[in-house]
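What follows draws every value from the coordinates through simple rules; no lab data is involved. Note that the coordinates shown come from a computational prediction; the quantities given were computed from them, not determined experimentally. Cβ atoms are built from the backbone, for glycine too; each structure is taken alone.
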Structure 1
Amino acid sequence: MKAKHSVRVLTEDDDDEKSKKSHFLLTINSNKVVGSMKDPYVSKFKKRLNLVLQDIPEYVKITTGYLPDPALEVEIRPYLEIGERQKRLHAHCSVLIKHDTNLQLDCKKISEAFGGNVYVNSTYVRGNKDYEKALIYIRKNS
């Protein structure tokens, strides 16, 4: 099977500075109460999460009127945790996307990838200071 590659050949007229970096805080709540990270459901959830994250460009929604970006660069940092009060398993993911278009993460499509029985929220994080705060928050139990 041949690997898929995206290639952009830049010319002198292209301004690489136009590339945007968008940070998102993606939360996927399983709504499932678990006793510990050794619960069998955790490995199922983690497996599904990894499949979705490996294919995250499929869950990017392009704003109407904008062209799809053929060369997204994505960095993801996932963190699993069990909520302190309700003991529900959930994941916080830091998602950094370098792109040349207007985009957002498609929460509905991500939820459907989990069978529709999870809560998904994506928050755009403005600026490096807020991004650092988001990383501190999602790493709190790591």
Structure 2
Amino acid sequence: MQNSLPLWAVIVVAVVPLLISQAIAAFTTLKTKRMEVFYARKADAYTELIMRIGVFARDPRNRNEYEEFLRTYNVALMLASEGVVGALAGREGLSVAAQRLRVAEGENELLALQMRDWYDATERVITAMRSDLQRL
């Protein structure tokens, strides 16, 4: 009486762990690639918003500049972490400061808002975005 395993059982025992190992490696590679793409997209959105912040602040009553600012703001908002969302859309966020700039009644008020509210909101957003990207 012989107690050996059939050849197909030996092959299954040898091949199944290799297939599982390959599946885990493929899954890990896919997950890493997705994170890289997400990081790159988030960094691009944040960079574009920072550029638009400066352009919009020069002439906040310009409708085209405001619409472009809103477009980049919304893209960054969709990709942002909770900390960045607070800096963008909170009570003292960039969105509120942008509205204050748009309704300023005269050059003196506009300049005061740019130097105070807009500068502070921008600094909070940039700090939050930098922190968000460093965590990834």
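Data table
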read-out: Top of 1, 2 by Rg/Rh (Cα atoms, Kirkwood Rh), largest first; value: 2
read-out: helix-only ellipticity at 222 nm (-39500 (n - 2.57) for each DSSP H run of 4 or more, over all residues; to 500) from the coordinates reads -7500; which among 1, 2; value: 1
read-out: Structure responsible for 20.4, with mean count of other Cβ atoms within 10 Å over residues 22-29 calculated and labels 1, 2 on offer; value: 1
read-out: If distance in nm of label points 7 Å out along Cα→Cβ at positions 70 and 86 is computed and equals 4.4, the structure in 1, 2; value: 1
read-out: Read-out mean count of other Cβ atoms within 10 Å over residues 62-69, computed value 14.1, structure in 1, 2; value: 2
read-out: Test item: relative contact order in percent (Cα under 8 Å, 6 or more apart) calculated as 37, pick one of 1, 2; value: 1
